[in-house]
Structure 1
Amino acid sequence: MDELSKSPPDKKYWEAGGNCNMAIAAARLGLHVATVGHVGDEIYGRFLLDVLRNEGIKTVEMNERNDKIDTSSTAYETLLCWVLVDPLQRHGFCSRADFSDEPAFSWMSTLSNEAKMAIRRSKIIFCNGYGFDELSPHLLVSALDYAVEVGTSVFFDPGPRGKSLSTGTPEERKALDKYLRMSDVLLLTSEEAESLTGTVDPIVAGQQLLREGIRTKWVIIKMGAKGSILITHSSISCAPAFKVNLIDTVGCGDSFVAAIVFGYIHKMPLVYTLTIANGVGAATAMGCGAGRNVATLKQVLELLRGSNINEDDSYWVELLKSHSGAQEITLLAKLAVNGNHNWLRRAPMQNVVSELLPRLECAQTNQVGAC
């Protein structure tokens, strides 16, 4: 990997990744975005800063200047991830963090005043499980604690790392548990939810995470090609996925998060929020790669106007019927006909889209809360 870094591939293969995917997708939805972390002073770092700057994203250094580090050492350099793709479009990810027991930036020990200011000024802070590959559990928990202290909502997506963190070092297990309990919004795939709860039913798993949380308001389960589910203490909302020509799934989950943030900030109806998120994730899947290749607002608007969702009524009814007696249940559907299922409220796609389009068109002003 050191040799690869010294002899970089053609720049056309370079791309921003990780949480930058979410940041870029959020900025393209008109949200004001800042990234908090570390970028080295080398060609890769300068490239990343240029990409973020061009997307209108602010960058904030996470460490205090008095943290002792040799700026010429490998540990100070921008963290690179090599994405390996086979002929079947399956992906493998590899970085120097995979070959060390310590996070890539374990030398960072203190949350900078600049980072604290960025958290305090933000409505939401987002962290995912891969953050543990880069930053120490102590530093990540300090960011969480500060967000809670100043009233900034916390979004957490444990991702595939959730399972290994749950059996990791005592510090990792404690930090994971705290993020799961203290976050306002949790986002997981159905497989990730099962690995953390031992429950196969995604709704039951989400409800368990909700009960075990202290501040948790939403648990969102990503169901891949089926769609997504948003669970609160009093409701279950479901939205089937859009039918698209799938090219590449890298960055889909990250960009999905950006749209959930958009709906949360704008206090949109829950099924509307899922519809936008499914649209942003689907639009990203129609491209190749992540970073600057994540969904554009224009692509999302086109998908919404097309309203071509992967409706599978029997699947959703079977999944939801065991929960019919306890909570308000809403399902995005092409038609509003409820049939024999009076416990299930269907939200007509046409109505949802007619209300979403003005909101998203307004987002092109790039001002949060302008509409």
Structure 2
Amino acid sequence: MTQFGRRGRLSPDVAAARRLVLDAVRAHPGAGGDPLVLVACSGGPDSLALAAAAAHFARRGVLRVGGVVVDHGLQEGSAEVAARTAETLRGLGLDPVHITAVTVRRGTEGPEMAARTARYAGIAEVVRRTGAAAVLLGHTLDDQAESVLLGLARGSGTRSLAGMPPVRELDGVTYLRPFLELTREQTLAVCAAEQLEPWHDPTNGDTTLTRSRIRHRVLPVLEAELGPGIARALARSAAILGPDARFLDEAGGELLARARAAAPPAPGPGGQEPGGALRLDLEVLQEAPEALRRRALAAAVVAAGGQSPSHERLGALDALARGRGAAGPVQMAGKVSVWRRRPQPGTRGPGHLELAGARPGGAAAPESGPASHEERREG
């Protein structure tokens, strides 16, 4: 007997899943009125449990819930899996349900990143067609723990160690992750209680992929050697670091705006040189705390058309901003060159930085922060 036709006690895992979904949607600023939210569903246990929880409120008229199923076309029979998943979602009461087929282009990105890029592009297109207010993703506490370990393995900073944010804006789409407090064991229990048969992605067991090795080899060893509860502890660390990372990023953005405003005028509009370069006042940067200055500099590189810098490259750029060593150029990934310029005639102070980007207008490169590593799947 499924939970929506049940007699007797409601499964505590189903109750927890429903509560998390409703809380996440109601906390979203676009939840007023009668917005449509979409569940991104692969047919796996996590996203299928998410769809079942959201469908409970759709059946009661509390929420308007649709679904989006992405067919990556990377496995034989993927179209059939997508069709079965869409039919399951319709059977739960989700409407509309869209299947979007995407082409995964493997350039300089790895296979996981290339699939993620294609997936989010496909979801964004469905959001534009439907006018959905938000998309629900099925990442769980276990996924969060894996993300934190990936960040540690890369030697990442606060942002990566904060894992996946519960709310994220990407290309004009709002993504919500209600299940970051729910374990994978619980999503399986929700599927069992709802009598749903999830699809199990064979690539999740492919230990040639780093995330799969963490899931199947690293975390079990940590649990065995350090005791149970490691995944929950890692996820708790991410939850603690998340607000700190967001605060520092926002403060770094404000510092960048001040440094641009205080820099000497440039020939182009908005303090930008022709060809995509921008200027930053060194006095503003040098007076700021290192944590904020480095964030402002990293954001400036992206604004100039480059890629988010590595720790080593950011250290070289920070030394340049502090007046250390030669005046440049310091080369950043994405073909951005940075020089330290002397004060203009008639002015005082340490001068300014000039970042010359390869792309006119300083168009931002694709994000390469934590969220570009953390989402290989939606459940």
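Laboratory data are not the source of any read-out in this text; all were calculated from the coordinates shown. These figures come from a predicted structure and were not determined experimentally. Cβ atoms are built from the backbone, for glycine too; each structure is taken alone.
Tabulated values for the structure
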| read-out | value |
| --- | --- |
| Ranking 1, 2 by distance in nm of label points 7 Å out along Cα→Cβ at positions 77 and 213, the structure that comes out highest | 1 |
| Comparison of 1, 2 - label where mean count of other Cβ atoms within 10 Å over residues 237-244 is highest | 1 |
| Among 1, 2, which structure scores highest (criterion: distance in nm of label points 7 Å out along Cα→Cβ at positions 157 and 221) | 2 |
| When Kirkwood radius over Cα pairs in Å is computed for each of 1, 2, the largest belongs to | 2 |
